[in-house]
Structure P
Amino acid sequence: MHVWTRAKRLAAVALLSVVAATACGGPGTHVRADGKLSFTVALIEPDLTTVPLLAAVDTLRDQGHEVDVVELAEPELAVEGLAKGDYAISAEATGPALSAIEQDAPIKIIADVVGNQWALYGRSAVSSCDDLNGRPFGIFSEGAVATAIAKDWVAGECGAGKRPDYLTIGGSDVRAQALASGEIDATPLEISDAVALESSGASGLTKVVDFAETLPDLHPQTVYANTAFLTQHRGVAQEFVTALVREHGRINADPRHLVALVRKYLPEEDQEDVATTARRYRDAKLFDAAALTRRNVQGTIDFFARAGVIERGMTTRDAADLSFIEGASS
């Protein structure tokens with residue numbers, strides 16, 4: 001099944017209206033009289049995984065740049081804005097970015113947001129894919145990355161003719177509740193929702209498969225940027241990536257740093273499970289903005305080609321510019 005068809009459509013529309021890159025790095029980027037930049041970063045409903053990005057933005061602001069952050073409902077909207085040059089940088093689902101890059105959108109992946117944090121949780125009686133044959137299996141949407149990951153696992157692990165009954169029932173937190181109440185027998189969850197599920201006292205559940213282990217080269221959430229911005233304001237782009245790498249390093253050194261970032265940037269977030277979630281991220285080594293390599297970027301591309309998001313043939317060189325994370329590590 002082909003997923004992210006909306007992403008492809010939006011990217012195509014965006015490409016028809018892309019403004020030719022100017023010396024300012026796109027219509028949404030301006031050089032001020034003092035030589036500092038004014039530009040926009042687009043994020044999709046910021047959560048615990050994106051607070052390091054907000055801290056990196058503040059580092060640029062401290063250096064005198066004017067950086068606006070806009071919150072969008074869908075990654076496709078960020079991709080469209082990047083292609084037009086309205087936004088300089090964004091960070092979210094990798095699939096829509098690759099779909100746009102396939103259509104020659106001026107976008108490059110430059111860093112990682114968070115590693116593959118998805119795992120499949122199920123009722124205690126579920127120990128294999130075959131146990132889910134005909135059973136209710138919760139998904140967010142047909143086009144969601146977690147759905148693509150889950151269906152990839154089903155295709156490889158279920159016996160001939162055996163498939164779960166996919167039910168579209170909402171976000172990771174909603175699906176966690178549905179699993180706890182017995183409405184579904186399995187669903188892919190993010191770490192934060194798995195922690196919330198555990199702390200709620202839900203019983204009779206098990207982790208069926210950790211997709212970080214079965215798909216080690218998959219990076220479903222990445223940072224990407226407008227290529228004109230990267231070319232014409234390379235120094236600022238490097239400052240941003242370096243700041244992000246350092247924020248991730250601080251989290252890995254002490255997960256309490258992530259707790260502090262959540263408290264600062266998402267004060268309305270339920271703080272009860274944040275400390276546990278932060279330790280889980282640190283223990284799993286999921287926060288590493290510089291984790292991208294030629295191999296795992298190609299592995300990510302190959303996964304999305306297998307999922308039908310893009311055609312086969314794209315290479316790491318087509319999709320990413322890894323020189324910024326190399327520069328951050330030097």
Structure Q
Amino acid sequence: MEALLVRKLGDPTLPPNASEKSSLDLSTSHPIPNLESPTSVRVRIKATSLNFANYLQVLGKYQEKPPLPFIPGSDYSGVVEAVGPNVTKFKIGDLVCSFVALGSFAQFIVADESDLFQVPDGCDLVAAGALPVAYGTSHVALVHRAQLRPKQVLLVLGAAGGVGLSAVQIGKVCGATVIAVARGNEKVQFLKSLGVDHAVDLSSANVIESVKGFLKSRKLKGVDVLYDPVGGKLTKDSLKLLNWGAQILVIGFASGEVPVVPANIALVKNWTIHGLYWGSYKIHQPNVLGDSLKELLAWLSKGLITVNISHTFSLTEAHLAFTALKDRRAIGKVMITFDGGKIVKSKL
């Protein structure tokens with residue numbers, strides 16, 4: 001099978017197998033994984049999502065560093081190809097999605113049936129492959145941790161990225177007043193098309209002045225929940241917009257700079273700071289992840305949320321996918337698809 005391997009840590013935007021500097025190795029004869037237990041399911045992957053964590057993982061800058069070589073990739077969707085003798089939830093031909101710590105940048109993957117989710121009728125399978133990590137992160141953060149309520153004010157930084165767009169949509173489903181921050185007119189116009197209450201273009205506006213003007217026009221006191229996958233100066237500026245009793249969701253540091261939240265101000269303002277490492281819920285509270293993804297799939301099937309696929313690449317073009325992510329060109333999700341995104345039965 002085709003599989004993308006990380007042979008050494010380094011820049012994933014270099015073409016695979018191109019030179020000694022390439023960190024990626026595209027294999028066309030990697031062994032197809034066998035069923036590991038009576039409840040194992042083998043899935044032929046249709047689509048797998050590229051997340052910022054995957055980029056950091058190849059660079060060697062992620063908090064978890066797997067031994068080399070490894071196949072990167074986390075959330076995916078596909079078609080059940082084979083089932084173990086004790087599998088009861090799925091049959092060959094079922095459409096499923098899931099997530100793993102590693103391994104989805106390949107044509108096939110094996111998972112236990114307990115880790116797979118049925119994709120509801122009417123859901124686009126590529127969209128389902130983009131759902132778990134980005135939308136799961138925002139759903140657990142906003143619904144489970146912050147318990148976002150109707151009419152609260154939600155400020156989303158990096159709002160045009162994968163997790164940012166998911167936070168915007170989930171915020172609207174929850175009935176919040178959503179303020180979205182992004183850079184560039186194209187991204188801002190897209191956010192407005194999603195129905196955000198206010199959008200800030202960082203290329204032409206000051207976030208503090210713009211948001212304060214909007215809050216004043218709506219007679220609102222401040223921001224109740226800050227969703228922050230960016231960090232850096234933008235976080236520092238956004239703290240000036242928070243209400244007493246506000247909640248800060250620390251999602252990541254796409255800016256490359258870890259922000260400092262003054263503890264004395266957090267004390268006086270009664271702020272709550274939530275660190276949100278979504279993947280660790282798989283170890284500590286897997287039921288939360290399961291319930292979250294089931295609700296998201298239900299929302300997707302009902303049209304309450306949509307997944308915007310910004311770029312789609314083949315596995316041989318994986319370095320271009322990493323480049324699109326690195327250069328912040330994507331509005332929404334960057335995907336890698338197999339067989340042109342078509343559902344194809346294997347010839348095993």
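Structures P, Q were shown, and helix-only ellipticity at 222 nm (-39500 (n - 2.57) for each DSSP H run of 4 or more, over all residues; to 500) at -13000 was computed from P.
From P, Q, which structure was relative contact order in percent (Cα under 8 Å, 6 or more apart) = 18 calculated on? Only one of P, Q returns 18 for relative contact order in percent (Cα under 8 Å, 6 or more apart), namely Q.
Between structures P, Q, the greatest calculated value of distance in nm of label points 7 Å out along Cα→Cβ at positions 34 and 138 is seen in P. A value of 16.8 for mean count of other Cβ atoms within 10 Å over residues 130-137, calculated from one of P, Q, originates in structure P. If you line up P, Q by distance in nm of label points 7 Å out along Cα→Cβ at positions 162 and 194, the top spot, with the largest value, goes to P. Each of P, Q could give mean count of other Cβ atoms within 10 Å over residues 42-49, but the derived value 19.1 comes from P. Sorting P, Q by distance in nm of label points 7 Å out along Cα→Cβ at positions 282 and 314 from high to low puts P first, with the largest value.
Read-outs: derived from the displayed coordinates by stated rules, not from any lab. Bear in mind that the values here come from a model prediction, so they are computed numbers and not experimental data. Cβ atoms are built from the backbone, for glycine too; each structure is taken alone.
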